[in-house]
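Below you'll find a set of structures to go through.
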Structure I
Amino acid sequence: MFSVAIDGPAGAGKSTLAKAAAAKLGFIYIDTGALYRTVTYAVKAGGVDIEDESAFKRLLASIKIELEFIDGVQHVFLNGKDVSELIRTPEISASVSIVSAVPMCREFFLDFQRSLADKYNAIMDGRDIGTVVLPNAQVKIFLTASPEVRADRRYKELLEKGHEVTYEEVLDSVIKRDDRDSNRETAPLKPADDAVLLDTSNLNFEESLEEIIKLIRG
């Protein structure tokens with residue numbers, strides 16, 4: 001199987017570009033961020049304190065997370081319920097980097113993510129795919145853009161979905177998340193030694209996609 005690892009900070013466009021590249025190449029797109037968002041949703045719904053190790057362990061033992069690819073689109077199910085839209089709210093976005101930094105949470109998904117890459121020709125995106133999850137991926141890309149550009153993209157996306165936010169709030173969230181993701185002890189956000197750095201600050205979607213396809217085919 002052929003694996004592509006795309007890492008990078010929040011709002012870099014990893015999911016959108018990885019999804020489009022997978023569709024173009026006939027690969028399966030695996031959004032690992034959705035897995036951590038689903039646990040975050042379960043934490044919020046259950047009122048669980050993630051600093052209470054035993055409570056968090058019980059939560060993980062009680063949930064079943066499944067991915068289904070419906071017409072090529074990834075859907076996430078939590079205990080049989082499709083939560084694909086419910087995990088995309090600003091509230092979940094604000095908390096997911098805190099929950100995903102818990103070592104127990106990352107260990108929970110490690111084998112699951114690797115098993116998917118063993119089954120499919122896959123493009124997988126996240127924060128530590130090239131460094132931890134798929135260190136032997138044939139192609140590794142570290143996708144980034146300036147905080148201001150990423151905040152602007154995320155702000156427009158949230159407005160389109162009907163969320164009431166300001167650009168300043170989104171920028172502040174992006175900067176704080178960058179800091180948390182880069183400085184956490186477990187699997188910090190950083191490029192793999194053999195990753196290609198792709199900065200999309202001055203590229204539009206089509207140009208960014210073209211660069212990714214070129215790197216994969218190359």
Structure II
Amino acid sequence: MDFDSQVTAVTRRTGRRGKKRTVELEQVFFAEPPAVWDALTSPDAMSQWFDELSGNLKEGGRYRLGQSLHSGAIRTCDPLRQLDVTWEYENDVSSLHITLRAKGEETLVNLVHAVDADEHWDMYGPAATGIGWEGAFHALTLYLAGDSQSNPAEMAKQHSTPEGLQFITDLAESWREAHVAAGADPDLAKACATRTARFYRGEAPPK
């Protein structure tokens with residue numbers, strides 16, 4: 001797996017939307033919009049790189065992910081262009097907005113996740129949400145390239161290797177930079193990124 005190329009492939013931003021905090025990722029995928037849209041919305045495709053998808057999969061319906069147990073309402077479903085859903089887990093509800101834009105034979109995907117400005121944000125900052133979606137973008141890259149390593153079990157295995165652990169460290173640093181660029185105190189951004197990296201690497205929090 002080319003972890004270094006994946007780190008540089010993503011543009012990262014974080015900001016505010018009303019009382020929410022936003023975590024934004026953008027990447028060009030080497031596939032045309034129909035292939036990318038199918039990967040994002042087809043239960044068969046999703047199971048090969050993200051999670052088991054089920055539900056009433058149309059605008060106004062609800063979806064469910066079998067392994068992560070997330071679910072939500074499908075608020076906007078504009079094929080080949082945009083998908084707007086709620087992202088729900090137990091009592092936590094946030095929103096997810098994905099847009100696709102054709103760039104020749106490639107597709108620019110923009111993902112914005114709006115989350116609460118709560119204690120979790122204060123502790124971990126944008127990296128916690130961002131690194132989770134980074135893993136998804138990496139798996140999607142592999143899936144669209146026809147690489148079977150995109151499956152969730154293999155991705156989890158690869159992320160536990162020394163190269164995979166370094167990938168997590170590099171992502172946390174990238175999100176620290178995005179946090180600072182958005183106006184966060186540098187020391188706070190560093191502390192948030194360090195905590196998040198330790199969590200994703202499976203390390204015990206410092207005493």
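What follows is calculated from the coordinates using simple rules that are stated; it is not laboratory data. Predicted model, so just to flag it, every value in this text is computed and none were measured. Cβ atoms are built from the backbone, for glycine too; each structure is taken alone.
Using distance in nm of label points 7 Å out along Cα→Cβ at positions 55 and 71, single out the structure from I, II with the greatest value.
I
From I, II, which structure was helix-only ellipticity at 222 nm (-39500 (n - 2.57) for each DSSP H run of 4 or more, over all residues; to 500) = -13500 calculated on?
It was calculated from structure II.
When relative contact order in percent (Cα under 8 Å, 6 or more apart) is calculated for each of the structures I, II, which structure yields the highest value?
Going through I, II one by one, relative contact order in percent (Cα under 8 Å, 6 or more apart) is largest in I.
Where is distance in nm of label points 7 Å out along Cα→Cβ at positions 79 and 127 largest, in which of I, II?
Across I, II, distance in nm of label points 7 Å out along Cα→Cβ at positions 79 and 127 peaks for II.
Matching task: 13.3, 37 is the computed value of Rg and Dmax of the Cα atoms in Å, for residues 15-102 alone. Pick the structure from I, II.
The correct label is II.
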